[in-house]
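The following blocks contain the structures, represented as structure tokens.
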Structure P
Amino acid sequence: MVIDMEKFERLDRTLVHKGAIIDYYQDTVKVPNGNIVKWDFIGHKGAAAVVAVNNDGKLLMVRQYRNALDRETLEIPAGGLESIEEPTSVAAARELEEETGYKAGKIELLITIRTTVAFCNEKIDIYVARDLTPSRQHLDEDEFINVESYDIKELKQMIYDCKIQDGKTVAALLAYSDKYCK
């Protein structure tokens, strides 16, 4: 059976809570069989992330505490857009410098991901940054980040050993490896 996707109709979107990073809504949707359903929706202004390739070929990673998991994680540098109009390449370069203390001489788009399509519109553009030059970290008052460097083989093994589980980081590292490390 083929579902006519035009038969989904959003009847209402009600803001339940406005947060610092996300907005939580409840949508009322008419589905193809005519039923009216309630669906949760998380609105997100978007983000940018970066695979930072140091001059020695190693990748810069950030280790930080994540409250949602109540533990530290190893991730690629990333952060939210300051506004929905901000170019993601600008945000990626900013986050790279803020989190790692390095500036990129060259930055190019690697992939775009949608993190949780069932209930959230978050989009992350992921870039590759090269020709890095030292600058200084500009951490937010609630950020505590250690910068570490690894070669791609080590990072891929950490993915397969379930030590790296962050979705954007897994997608970025595997895409980078596939595109640049043959």
Structure Q
Amino acid sequence: MLVYSRKSDNKTKKPAVFLDRDGTINLDRKGRYLTKTSGIRIYKTAPDALIKLQESGFQLIILTNQSAVARKLMTLKKAILVNLKILDYLEKKGVKIDGIYMCPHGPRDGCRCRKPEPGLVKEALKNHNLDIKSSYLVGDKTTDMILARKFNLKSILLLTGHGSHEIKAAKNLAAHVADTLLQAARWIIKQQ
């Protein structure tokens, strides 16, 4: 589902960096869902990384699975509020997020938008003028790397969040492995 989309009159296709949220932009407390805005902890270098990417011409699209809604640990409204609070924080730091797409379903719901299923990327492609062939996906889970493969996106596995635990399963799926989002951004920019 679409949570946020920046209005754009851009008629030229631009590449995107698709970003996982928890464990990529903000701290993912393993085993604990981010159900309150007071629990948001943005990684220190994340705003700088995102600014470098936007200055290099990338649209920034957040893709996030939020099964806490399906598990009744939070309402859909609260899940949207958490996303908008992250958006607000990043905008205050100078980051312009172009879109946030969220799947509120659980792993057993059979939803086509829950990563690694393609629904969130397909929805983003409808709403943004994206050059998918020149786009990237950054995340900390195997599901992110599998999703990237479905669209032939170059993927970067972050060792933040779950990445250090999933490296054996995800390393061969990723085009690159980075310790932080800032390192991933630098690698992406060098590929241009």
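Computed from the coordinates by the stated procedures, all read-outs in this text should not be read as laboratory data. What you see is a predicted model, and the numbers here were worked out from it, not measured in a lab. Cβ atoms are built from the backbone, for glycine too; each structure is taken alone.
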For distance in nm of label points 7 Å out along Cα→Cβ at positions 5 and 21, which of P, Q scores largest?
P
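Taking -6000 as the value of helix-only ellipticity at 222 nm (-39500 (n - 2.57) for each DSSP H run of 4 or more, over all residues; to 500) derived from one of the structures shown (P, Q), identify that structure.
Answer by label: P.
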Of the structures P, Q, report the one carrying the highest value of distance in nm of label points 7 Å out along Cα→Cβ at positions 93 and 109.
Q
If FRET efficiency 1/(1 + (r/R0)^6) of positions 37 and 165 (r between Cβ atoms, R0 = 30 Å, to 0.05) is calculated for P, Q, the one returning 0.70 is structure Q
Structure with the greatest value (metric distance in nm of label points 7 Å out along Cα→Cβ at positions 69 and 117, set P, Q)
P
Identify the structure, out of P, Q, from whose coordinates volume of the Cα convex hull per residue in Å³ was calculated to give 106.
Q
Which of P, Q leads on relative contact order in percent (Cα under 8 Å, 6 or more apart), largest value
Q
